[in-house]
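All of the numbers you see were taken from the coordinates with simple rules; none came from a lab. Just so it is clear, the model here is predicted, and its values are computed rather than measured. Cβ atoms are built from the backbone, for glycine too; each structure is taken alone.
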Structure I
């Protein structure tokens, strides 16, 4: 387990609450959480940070989808195919991300020609 200071933990907790609030109100909380994790956990690998960010996004999106489904009652004939397509796109994106050289994630300038 990486050695994390108390200030880093406080920073990450504040960033997580801020990201959750923004995600609930307008969406896009990952734009706060991901950079905060990159700053607060400098010794973690990009894959660890991205996967941790995606897990929290998964729980937030699932909660939103359940709440929406209870309140709005969408047509399942429309929702289920779209959910399947979104799942396939997520798997495809993850597979593409595994092919990106780590040097591009750790030093974007190094990846340029």
Structure II
């Protein structure tokens, strides 16, 4: 499996979890410390920080530590990779549907003759 495929697997696995998507939605409003992010979720801090590690490993967020406080923020490049993959898939499917449409129109024209 290519490195790009592995990155996409990590990315979409991270996006597949409700908690992680909620964290991303919160980070759209701006950077936040772990303790601030964790307040919104009813789970133990170690479990919550595991979600943050998954998001960081997937490239969707980055963190910075100042003293004892670790702050997270969105990493737009990670979201761009997901968007690029979806756009390429959409383009491929649109081409296929256009080919099918042309084929069906050709059959219809031949049938009507």
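Quick check: -25500 is what I get for helix-only ellipticity at 222 nm (-39500 (n - 2.57) for each DSSP H run of 4 or more, over all residues; to 500), calculated from one of I, II. Which structure matches? It traces back to I.
Taking 1.4 as the value of distance in nm of label points 7 Å out along Cα→Cβ at positions 52 and 68 derived from one of the structures shown (I, II), identify that structure. Matching structure: II. A value of 17 was derived for relative contact order in percent (Cα under 8 Å, 6 or more apart); which structure in I, II was it taken from? Structure I accounts for this read-out. Could you tell me which structure in I, II was used to calculate Cα extents along the principal axes in Å, for residues 4-59 alone as 34, 23, 16? Only one of I, II returns 34, 23, 16 for Cα extents along the principal axes in Å, for residues 4-59 alone, namely II. Have a look at I, II and say which one yields 21.2, 80 for Rg and Dmax of the Cα atoms in Å, as calculated. Going through each structure in turn, the value belongs to II.
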